[in-house]
1. Could you tell me which structure in P, Q was used to calculate semi-axes √(5λ) of the Cα gyration tensor in Å as 46, 40, 6?
2. Have a look at P, Q and say which one yields -2000 for helix-only ellipticity at 222 nm (-39500 (n - 2.57) for each DSSP H run of 4 or more, over all residues; to 500), as calculated.
3. Could you figure out which one of P, Q the value 12.6, 34 for Rg and Dmax of the Cα atoms in Å, for residues 9-56 alone was computed from?
Structure P
Amino acid sequence: MTTPSISRQRAPHDIARTTADWDTWHCDSSTFQHRYVPGATFYVVAGRARLTFAHGAQLDIEAGDFVSIGEGAEAVWEISAPIETRYRYHVDSSAATEA
């Protein structure tokens, strides 16, 4: 079994414009668990968290980060400051080309 891809980078300067119509998620709980099916890409608008993935990797995120998590990843979020993200689920490219 392959390990799902995970990436984090600082968001590009035009991120507010490019994510303006994305869904928004807020969480102020101390922990949150999620399985990414499908995968997702998100912009961290506010807050801070550590994601610990089932395969052992950890990822610290904070406001201004742009994150992509591949399908099948499972993570526990340890939220240290209430978090807000704008997110999009990944589209299955094979389904999109069949339309």
Structure Q
Amino acid sequence: MTPRQQEDHRLTQYLNKLLDEMPLGEPSSHLTDRIMRGIQEEDRVSLVPKTPMRQQAYWINSSIAIAATIVLIQSGIIGKIMNIDTGIMQLTTFIQHLSQ
């Protein structure tokens, strides 16, 4: 193990020990009721059919995402992102050449 890995390992052990020794807090007596009410409310919300406004917003957002993707592809930004690796390799080679 490298010194850095040993230090990380010791830190992890130390944090685990602190967590093990940490006192546990007691939950509120109403915690279960609040959680169950939240779950029931989520179920009711999911049963509500999509309104035409929600459908319209979905299609507008989808159209914007598609348009943005097309613009990125046409502008060549996607190609530049894909070729970052080549630029990094060239820079690394240049630095190695300078250091020699």
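1. Q
2. Only one of P, Q returns -2000 for helix-only ellipticity at 222 nm (-39500 (n - 2.57) for each DSSP H run of 4 or more, over all residues; to 500), namely P.
3. P
All of the numbers you see were taken from the coordinates with simple rules; none came from a lab. For clarity, every value in this text was computed on a predicted model and none was experimentally measured.
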